[in-house]
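Listed below are the structures to be examined.
Here, each number is a calculation from the coordinates, and none is a lab measurement. Please read all numbers here as calculations on a predicted model, not as lab measurements. Cβ atoms are built from the backbone, for glycine too; each structure is taken alone.
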Structure P
Amino acid sequence: MLIAGVDEVGRGPLAGPVVTAAVILPENYNLPWLTDSKKLTEKRRKVLDVEIREQAICWAFGQASIEEIDQINILQASMLAMQRAVSKLTIRPNKVLVDGNRTPDFGIPSVAIIGGDGKEDCISAASIIAKVSRDQLMSDYSVDYPEYGWQSNSGYPTKQHIDALNRFGVTPHHRLSFAPVAKLLIRNS
């Protein structure tokens, strides 16, 4: 049975898309250290990212844009990005395991597992490659907007990010529907 693990990264940031990954691991893979990506160092995540991509039967990413997040809300955007990741898999799984308390309709059986990124290796693998991918994307965005600190905070509402938002304003990468950004826009209108 082919089981895909799915996880998302980036529900809480004020900037950037939400990124998801879907991963199908082989039965006899050798990937020590698989766990929730948040429990790993950046260095360990990057090493595992390479190993996961090499050893997985297949893997794929999905995204929901900033505009989609603002239009349909972050939960629905996360579900959409998960569907996109699974639909991009080159091999159709028999079942999908999702980190969290709900799962979108994939057209195949799926199960939501709270804390799944620490319990199921395929979800852990998805968590890791999604985090590495999104962190790199935010680091790329920080080249044009270095004052926001996205290369280190990934768009989350850290003090540096909030201070930069108040000082320099909203960028094209900010989620306009998120409270700190929306309040700033109202205050400046």
Structure Q
Amino acid sequence: MASARDRVLDAYETLLIESGPGAATLDAVAAAAQVSKGGLLYHFASKDALAAGLLARLAERSAADAEAIRTAADGATAYYLSTSAPGGGIPGGLTRTYLAALRVADHARDPAAVRDALAAVDADALAALGARLGDPALAWLVQLIGDGLYLRTLVGTPLPPGLDVADVLDLLRPHLPPGEVDRRP
């Protein structure tokens, strides 16, 4: 079972994503997390502390995702593009946390801190891709393709009919290091 702190962060993410920052009051977060307001304040003394907790969670999930990119058995490119595509779902909740951070960015007391946290996610992924691919430009190209797929995920746009990530991987395969994409996802 999730800890009270995790339930609070889960509830905060859900409220941000489904209803926006205005609906993510401390009272609403406590109610959604099924904790008392005192229980919420024990973990996060203010709304700013709650936002900081969300950014800390984002950093943790980003680090875990970067490690998954570096160690993916099917290759970093296949992992990155597959988890960026609609329905791919990055393990560990990074997609939800990233979207929640996007929602809070314009309403945060320190929007630069949120932008910096989001930029760090991108930097983590680029570094992990670069480590596996050995070519910074190729790593960036893969990241840009993944960003396009991820945008589709965030806005709920499906992939074009008859096309999937495997088709993109087939196009990239001649440009990737040997063994980077050995089989279709």
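A compact table of results
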{"quantity": "Winner on relative contact order in percent (Cα under 8 Å, 6 or more apart) once structures P, Q are ranked, highest first", "calculated": "P"}
{"quantity": "Origin of the value -13000, where helix-only ellipticity at 222 nm (-39500 (n - 2.57) for each DSSP H run of 4 or more, over all residues; to 500) was derived from one of P, Q", "calculated": "P"}
{"quantity": "At a computed 0.95 (FRET efficiency 1/(1 + (r/R0)^6) of positions 117 and 173 (r between Cβ atoms, R0 = 41 Å, to 0.05)), which of P, Q", "calculated": "P"}
{"quantity": "Value 14.8, calculated as mean count of other Cβ atoms within 10 Å over residues 21-28, assigned to which of P, Q", "calculated": "Q"}
{"quantity": "Structure responsible for 1.0, with distance in nm of label points 7 Å out along Cα→Cβ at positions 13 and 45 calculated and labels P, Q on offer", "calculated": "P"}
{"quantity": "When Kirkwood radius over Cα pairs in Å is computed for each of P, Q, the largest belongs to", "calculated": "Q"}
